[in-house]
Structure P
Amino acid sequence: MNIEQILAPKILQVVESLYQSSFDAKLVQLQKTKKEFEGDVTLVVFPFSKAAKKSPQETAEEIGRALLQSVDTISKFNVVQGFLNLSINDVFWVNQLQQMNADSAFGLVSQGKNKVMVEYSSPNTNKPLHLGHLRNNFLGFSVAEILAANGNQVVKTQIINDRGVHICKSMLAWQRFGNGETPQSSGLKGDKLVGKYYVEFDKAMREESKKILANWHEGIFENTPADIVAEFRRLKQAFEEKDDEKTKKGIEGKMKELANSQTPIMTDVKEMLLKWEAHDTEVYALWQKMNGWVYDGFAETYRMMGVDFHKLYYESDTYVYGKSMVEEGLAKGVFYKKPDGSVWVDLTADGLDEKIVLRSDGTAVYMTQDIGTARQRFMDYPDLNGIIYTVGNEQDYHFKVLFLILKKLGYTWADNCYHLSYGMVDLPSGKMKSREGTVVDADDLMDEVIAKAKEMTQERGHIEGMGDAEKNNLYRIIGLGGLKYYLLKVDPKKRMLFDPAESVDLNGNTGPFIQYAHARIASLLRKAENVSFPAAAVELQPSERELIKHLAAYPQVVADAGHAYSPALIANYAYDLVKHYNSFYQSVSIFKEEDVAKRNFRLVLSQTVGKVIKSSMKLLGIEVPERM
């Protein structure tokens, strides 16, 4: 329990005795004392002024005197504008440290019955993982760890988007332009090889699209459907009538999309998707081969990231469940069929719009797959209390629609589905585009931060006596720690700008800054050899008291991070803890202290800080080194 939880019932008892009245426990409102005032905990006394029949200032003075006489934990008090600031004695804080140091699982809750699933990563098998996937994976993995630390049984999962038009684009391009190239023959990781052909498809489609657009502008519409011709003419007229450059650019983009849809290569991709859904032997074999390459590549990347999964779902399986649920929804009147055979849901009465759930040719869309995946997960885990979907905020609307559809289909567990929406990661060069090959590759970025960590560490020294393997492991720990921390210290909802060099800086709010504090403490403890809690009483220095108070807040921070699904709360707590420790380290002596009890106390305090640093960083998926 924290100090507020310990004091609240004692304060209630004292106030009830003082005023001979019964009070609701909720009226005991405690908060941390503001930095500019003396004290540890502040009591809001206004709720008791009426019973006291005195002003808030007088009431606070009266309650303060009564608490000082009755509660031995309180050493003194002061009153500021009706707020009662209470100071807690050293004995309490010393005992708190002793308990924290003895508790190997300090801050963590033992596992209970509540089971929750956390989905993250969920890549497409037509390209390698990129910077956006790094934030997704690190966020989802960390939230899973934090929820487990709060006593939940956690199932870590992903849905692998292994089918659809985009996957067929890579397949068709490899079939046409690949000349039998494989990961072995090219030396490329499988996911990078397949991604290469996704880009090749886009290049080929753009060339065909340019020719079609040129013909359309000349009035040549040979073999073009009448509705496409009409739409192009409408867009062209709108383009010619507008003066605003931004609007004209948007219309121009729509004309290009229209032309893209009519390219021969795009037509062939749609045909390939139909063949895949019909389990055409040749197409299916190609799909299995190329997806196998990608899975091997993903496995390497996940190992370097340090993330894992308990259960994998594949869109190629779950879209089938989704299609059966569409039939179920049609029978219930939740969905309706348009004249072209496509199936839709009308959500306009709910403040949304109409959404397609099945194409006119019978092929599934993302919504089809997501409906089926959700149902399959609750079938696989009947005791599941909820699902957390870690997906970027560009999909906010998608998940509103998904959860609403599930409710309309009668699945009450839809109320326990939550979209952990996070902001995109920007670079100084702008937004990434996979099809144009302008993404920041996840493997390349991890290699880059590890290289920067190596350069920084070699410049600083302190690695004498390490073997090459130990050095390389240290560079990895620092580089990936910096990368993860940089992406997690920002509130998940916020968009962020990523700077690789800044992420591995030893100064400021960075992972290496925190890792270095742990390494420093490990060095102290190696030098001390044996660390034991002092038997003699210890009078605390201000920096020691503040450090213990910050340590004592750790369990509440873990709980708050679990409620908010926010690793940023853990990250910034760890940063503040290290700042408090550095202040302590600079203000007192440890090994030069002649008083053995004080020296041992400070070593135990350092040891406890090191333990909490390691624990908090583990919740972020970050390792901490013993030497640095």
Structure Q
Amino acid sequence: MSSFVRNRPGPRIAYVGTSDMAVNLFEGQSVFLAANGFDVDAICSPGPRLEAMRRKGITPWTVPMEREISPARDLVSLWRLWRLFRRIRPDVVVASTPKAGLLGTVAARLAAVPHVQYFLHGLRLETTTGIKRWILMAAEWTACHAAESVRCVSPSLLARTVALKLAPAARCTVIGNGSADGIAMERYTAGAQAKFEAKQARCELRIPAEAPVIGFVGRLTRDKGIRELYEAFTRLQSRYPDLRLLLVGDFETGDPVPEELRARIGADSAVIHTGFVDNVEHFYPAMDVMALPTYREGLPTVLLEAQYAGVPVVTTNATGAVDAIVDGETGLHVPVGDAGALASALDRLLGDAELRSTMGAAGRSWVEKNFHREDLWRELLVYYRSQLRSPHDGAISLLYSGNSRISIFKNIVDRSLAAVALCLLSPLFLVLACLIWLRLGNPVLLRQTRIGFREKPFTILKFRTMTDDCDSRGALLHDTLRITRLGRFLRAWSLDELPQLWNVLRDDMALVGPRPLLHEYLPPDHSCRSRRHEVKPGMTGWAQVNGRNELTWEVKLILDVWYVDHRSLWLDVRILGLTVLKVFQREGIGQDTFATVPEFTGDRPVAGSHD
């Protein structure tokens, strides 16, 4: 294991993906960043593309990661990523794809990586329901909040992310006009050479020169709209007897198309299925029209590639897909899941050669203007350099300063325990969230701005315990009237505090420390209130195990300062043990007069919902 400060010539950036194919999406920008002074690492499951990355100056590392949900293996992957980050000490971690995004951002946070980015390619949860949607929502929310920034591949994906409350708008960004790595325009030809390649491609695929061809490039899954595509194709066969459907890609077990449909496609002689290929640009010239009737996207690169190859496209108005064409100019939009509308749009293009030519030329010009990959790379270089010039926050500076080995060890232990607890308690979180939603509705979580380490504000999370009932004047009722039976139960067992494990993971809080104050308690008219911010606030503390809400504010503040002056690892262990005991004994929950702790006003308490 290396020391906390690495000696290296330039900043280090690590790309994390579930598979070698996922990190290969960043190959162009990785080589560009390496040529401009960055050390670049690629971290993913073992795969055949890793050796090629090494030859291009990218350092590959293998950490097996499952694409589907696998709690036991996911914890092992999280631990391995954390160990790797501690070893190579990247300055920036860029994690992409849902699973690698979750594991990569959390592991990077635990390893105190200065800058963590979640690169969002799309939201798989958009087409899921039930418990799976809840799990994916939780995973995406965790990845978005563990990251310092969320880079979205398209404006509509950013808007959807914010609308679903997965991340605040201030944390989200789109670099340039979007896309994962831009378009490698040097791979495509135009004019006479393009016409020659079109004839050659059709000859290799045994497609008659005059036969109209509808093309598709991508994974053959339900979410890509394969059912609608094949239905539209069969509708058009009576109008175009020689019509061909060219499928470039392969079927997948995740989100599979129905077996009956797969069998029909396999038995149809008018369908040409290439399977998985590396050189997809070779097949665009064989198409008259490209179709992607997708249900969800980030920003489909295949549509940009097809347009740059001069092929007009038909796609849906799904997230991401709406950003990939200019409707009516470079292609056509149709509603998601509407095979009839898809067939009509394809018919319009197949029956009008002049329209295809006009849209093809417009598409090539539009992509060339907006998605040149060198332009994207230069913007990325500026973006990462600006990030690296920004100062670390107080907690990160403390970790790297080397002045407090106890603080370093405490930080690692706290965040590691928080991560494990979040994983183990996730079923309980789901049950409590459902109960709160049924009793109180949305939102399930209460968010409050509190004062943290070195008086830096942060947002604390708690489960809701009170209603929003108001009197005839519109003012909130007294806490004793708004707190519910469920809320009293949650507070009695301190279950309402469990979401703060996420604050610990994010490094806003510690497991043990003074409880964080509301902003109005910040003015330094009391010396204790300044001293208590010399350490991170905690989920529990010395005041909580010595009386909790039964104490006056003056006594609480004195106990908080005593903890600051006498803090140690052994004291933290003692406080955690006493906390568990006090919870089971249900001591110090509230005072006789108040449902919650009284607010501190300087000379008298008033009822409030501070803690």
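Read-outs throughout are calculated quantities, based only on the coordinates presented, and are distinct from any laboratory measurement. Bear in mind the structure is a predicted one, so any value in this text is a computation, not a measurement. Cβ atoms are built from the backbone, for glycine too; each structure is taken alone.
A value of 5.2 was derived for distance in nm of label points 7 Å out along Cα→Cβ at positions 230 and 566; which structure in P, Q was it taken from? Comparing all candidates, it corresponds to P.
Here relative contact order in percent (Cα under 8 Å, 6 or more apart) has been calculated and equals 9, so which of P, Q was it run on? Of the structures listed, the value fits Q.
For distance in nm of label points 7 Å out along Cα→Cβ at positions 14 and 358, the calculated result is 5.3, so let me know which of P, Q that is. Before the final figure, lay out each step's value.
Values: P: 7.0; Q: 5.3.
The read-out comes from structure Q.
One of P, Q was used to compute helix-only ellipticity at 222 nm (-39500 (n - 2.57) for each DSSP H run of 4 or more, over all residues; to 500), and the result was -19000. Which label is that? The partial results should precede the final answer.
On the way: P: -19000; Q: -13000.
Value -19000 for helix-only ellipticity at 222 nm (-39500 (n - 2.57) for each DSSP H run of 4 or more, over all residues; to 500) corresponds to P out of P, Q.
A value of 13.2 for mean projected area of the Cα convex hull in nm², for residues 110-253 alone, calculated from one of P, Q, originates in structure Q.
With respect to mean count of other Cβ atoms within 10 Å over residues 150-157, the largest value across structures P, Q is given by Q. Identify which of structures P, Q gives the largest calculated value of mean projected area of the Cα convex hull in nm². Structure P comes out on top.
Taking distance in nm of label points 7 Å out along Cα→Cβ at positions 54 and 262 as the measure, the highest value among P, Q is held by P.
In terms of volume of the Cα convex hull per residue in Å³, for residues 270-573 alone, the structure with the greatest value among P, Q is Q.
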